[in-house]
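Heads up, there are several structures right after this.
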Structure P
Amino acid sequence: MMTFDLLVPTRGRPANMRRLAESIAATAIHPERVALWFYIDSDDFESIAVLPEMRTDFPAIRIEHVQSLRLPLVDCYNILSGYAGDGILWSGGDDIVFRTQSWDVLVEAEFVTRPDKLVLVYGDDGLQHERLATHPFVSRESVNTLGYFYPEVPEGVNLTDVWLHSLYASVGRLVYRPDISTDHLHWLRGLAQRDATYDGEYTNNFPRVMEAMRRNTPKLARDGHKLKAAILRERRSRQC
């Protein structure tokens, strides 16, 4: 059985942290196999303050945190992924809730049918739907093969969902599950107040992202070759 490490940068939203944990506890078939990792800025004392209570209220989930300097999203996810286990990793936000009962079993099934575990699985976030692999599930094998959860680029732009969507599509390992709801309660949907966190470093500029994607096409191709090579190696090992 595989474990889940859910990686969530947060800032100044303790109620959202609780809401996310509550949704995980209410919908996961095996919450004892789930670790919820928060990246919390060093000056975000209200987020730190809610953790003891959350650990008491949601004992089935392992609730962990890293507190450090405020960093771009890419760095937060990569730092958290370094603490995660050897199973399935997920990148999310504190404005998400899990709606689907047994989402953990459904996601795990996509990985266990692929011995190399080199696949990206994503559900319906209520905003991008199939268009973009927001809040993706990937494996430890993927992170080790690529050397990152999300790439860092010289432009200093957060290449997150767009990069992974393009990368896994290029090797035929992108899986959309519309029956798995990772509901993004974003202000763009009128489901949250636009606050300082949305306006600050955690907000991506889409035109800059697409320009950075264009400039980093060679790196995307190299990383695609890494995945293809790893898939081929595993396939050959099973044939021997």
Structure Q
Amino acid sequence: MVKAAGTAGRATIVVAPQFLDQIDATAHQLSDRYLQWNYDWEDGAPAQSPASRLPGSPPASSYDVLDDIVAKLSIKSAFPSLQSIIFVGHGGGAQMLARYAVVMHTQASPPVRFLIANAGTYLYPITARPVQLECPEFNRWKYGLDNAPPYVTGASDILKAFAARNVTLLLGTKDKKASGILDQSCAAQTQGRNRFERGRNFAQMLTSRGIAPVLKYVVVRGVGHNENGMLLSSEAADALFPVHDMGR
């Protein structure tokens, strides 16, 4: 993706965090000092281990890890020329970022942007939904803010911060399957029938209500749930590097 951007990507640092499930730690015989989840790192859940060093505090969340990346990249003495930080994800990684973009803890840093491609579901910071269904748990985390993990604090602050956050949804026009690994719970279906609908509905509802006035979505035509097709597209390059050379 960075290479495809030509000269615009040459000064880019790529950081690719690895979130381990407990099965990964067991398979690779890793010690308990490595953070481990139980398939719930996408949801911002606290790690299963190790325990927090602070008595009474939960273990580190996967979102604490992302906060820590921002903090380290923001150290001027280490990265004096850093101009912006961009979080990019597709599929499961996109679901993680779709929630983190809403609840992220604000800290002193260069401007932070998000490029979220083909997420399966989204975190709504309001109780309205585009599809009306009888779902008692439609607003339960990870679809809404009810019963959120310990990382999430201050609902009013969340709305204010998210309203100013620079988020772009990248949606493939062929990502319209309503089966397979797609979340088909009732809460997910209140967001739309498929990934394309859910992303478009999320952006349109939150922008029209003034909840996220700068949130936008970009359509990638002819591409389905395909990471390479999405993130190597000219649309992705335009979003990541407004001035780029894609050989066009």
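If FRET efficiency 1/(1 + (r/R0)^6) of positions 75 and 219 (r between Cβ atoms, R0 = 30 Å, to 0.05) comes out at 0.20 when worked out from the coordinates, which of P, Q was used?
Derived from the structure labelled Q.
Assuming 2.7 is distance in nm of label points 7 Å out along Cα→Cβ at positions 27 and 171 as calculated from a single structure, say which of P, Q it is.
Answer by label: P.
Given that helix-only ellipticity at 222 nm (-39500 (n - 2.57) for each DSSP H run of 4 or more, over all residues; to 500), derived from a single structure, equals -7500, which label among P, Q identifies that structure? Traced to structure Q.
If you line up P, Q by mean count of other Cβ atoms within 10 Å over residues 11-18, the top spot, with the largest value, goes to P.
Across the set P, Q, mean count of other Cβ atoms within 10 Å over residues 99-106 reaches its highest value in structure Q. Given that log10 I(q)/I(0) by the Debye sum over Cα atoms at q = 0.12, 0.13 Å⁻¹, derived from a single structure, equals -0.73, -0.87, which label among P, Q identifies that structure? Derived from the structure labelled Q. For the structures shown (P, Q), distance in nm of label points 7 Å out along Cα→Cβ at positions 115 and 131 is largest in P.
When distance in nm of label points 7 Å out along Cα→Cβ at positions 19 and 195 is worked out for each of P, Q, structure Q gives the greatest result.
All of the numbers you see were taken from the coordinates with simple rules; none came from a lab. Nothing here was measured: the structure is a model prediction, and the numbers come from that model. Cβ atoms are built from the backbone, for glycine too; each structure is taken alone.
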